[in-house]
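A.B. asks: Before anything else, here is the set of structures, which you'll find just below.
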Structure P
Amino acid sequence: MRNLEPRRIKPRLLEYISSLEKKMCAIDANRRELLEQAARFIREKKHAGEIARLTFICTYNSRRSHFAQAWGQAAAYCFGVKGVECYSGGMKAATANPRAISALQRAGFKVEMAMNGPNPQYRL
């Protein structure tokens, strides 16, 4: 993958990310345009010397928004794009879905429980 900084990422996650490059051409044109808009936003913020803050929203903030936050931050980190902060949010309060946590672990993320309780918090 272009510009990937393998020394900064765990081998299992690096392998998973590298496997995704082969699938890039399968991204729908409409989705690709949305991704290009996000990339332009990040470039504009960096050019202005500002932090690019990306917030990913889904209804419950338990799966999709967590995935988007994790992968958005991982992509910025792995490709050495500094000044990107990713967040997730939802319309309703919910706990992180255990299957989403497991999927992130299978992809190679190191997931640790940061705070236990009725709505545990995790650190990647």
Structure Q
Amino acid sequence: MEEVTRAWALTRGPLVVMDGPIWGATVETIGVDQVGVPAAYWKVVDGSGQVAAFIMQNEPTAKGDLAPYAVSIAQVEAAGGLTLPLPAGVDRAAVSAVWPADTEAFQERKHSICQVH
């Protein structure tokens, strides 16, 4: 998801990215400080008025197609208990198509800038 978001920024230009936790009915904790572990995460990406929203369970996920995780803004807001600051006219009930992402071009660009080989 993170690599795809960065690839979108490379091809689509500036993006507004919002994300956060979705807490389950019971919260698992880890470590001596008992840090809460969310059941899932949401992400909303706004690219000049075109908005894509996703919910992913907090579990290992293979890289690949994001379509199974695409949801509506309304679903994200309900799951997260919030109202997102989005441009007027955004259809909060619609599930957007997943934008194409050239992750290979992103990796090439990243390697050229960071000089990672």
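A.B. asks: For which of P, Q does Cα extents along the principal axes in Å, calculated from the coordinates, equal 44, 42, 23?
C.D. replies: Among P, Q, the structure yielding 44, 42, 23 for Cα extents along the principal axes in Å is Q.
A.B. asks: Once distance in nm of label points 7 Å out along Cα→Cβ at positions 10 and 58 is calculated for every structure in P, Q, which label goes with the largest value?
C.D. replies: Of structures P, Q, the maximum of distance in nm of label points 7 Å out along Cα→Cβ at positions 10 and 58 occurs in Q.
A.B. asks: Comparing distance in nm of label points 7 Å out along Cα→Cβ at positions 18 and 90 across P, Q, which is largest?
C.D. replies: Comparing P, Q by distance in nm of label points 7 Å out along Cα→Cβ at positions 18 and 90, the maximum is at P.
A.B. asks: Related question: Name the one structure among P, Q that distance in nm of label points 7 Å out along Cα→Cβ at positions 34 and 50 of 4.7 was derived from.
C.D. replies: It traces back to Q.
A.B. asks: Here helix-only ellipticity at 222 nm (-39500 (n - 2.57) for each DSSP H run of 4 or more, over all residues; to 500) was calculated and came to -8000; which of the structures P, Q was it taken from?
C.D. replies: Value -8000 for helix-only ellipticity at 222 nm (-39500 (n - 2.57) for each DSSP H run of 4 or more, over all residues; to 500) corresponds to Q out of P, Q.
Coordinate-derived values only; no laboratory data. A quick note: this is a predicted structure, and the numbers were derived from the prediction, not measured. Cβ atoms are built from the backbone, for glycine too; each structure is taken alone.
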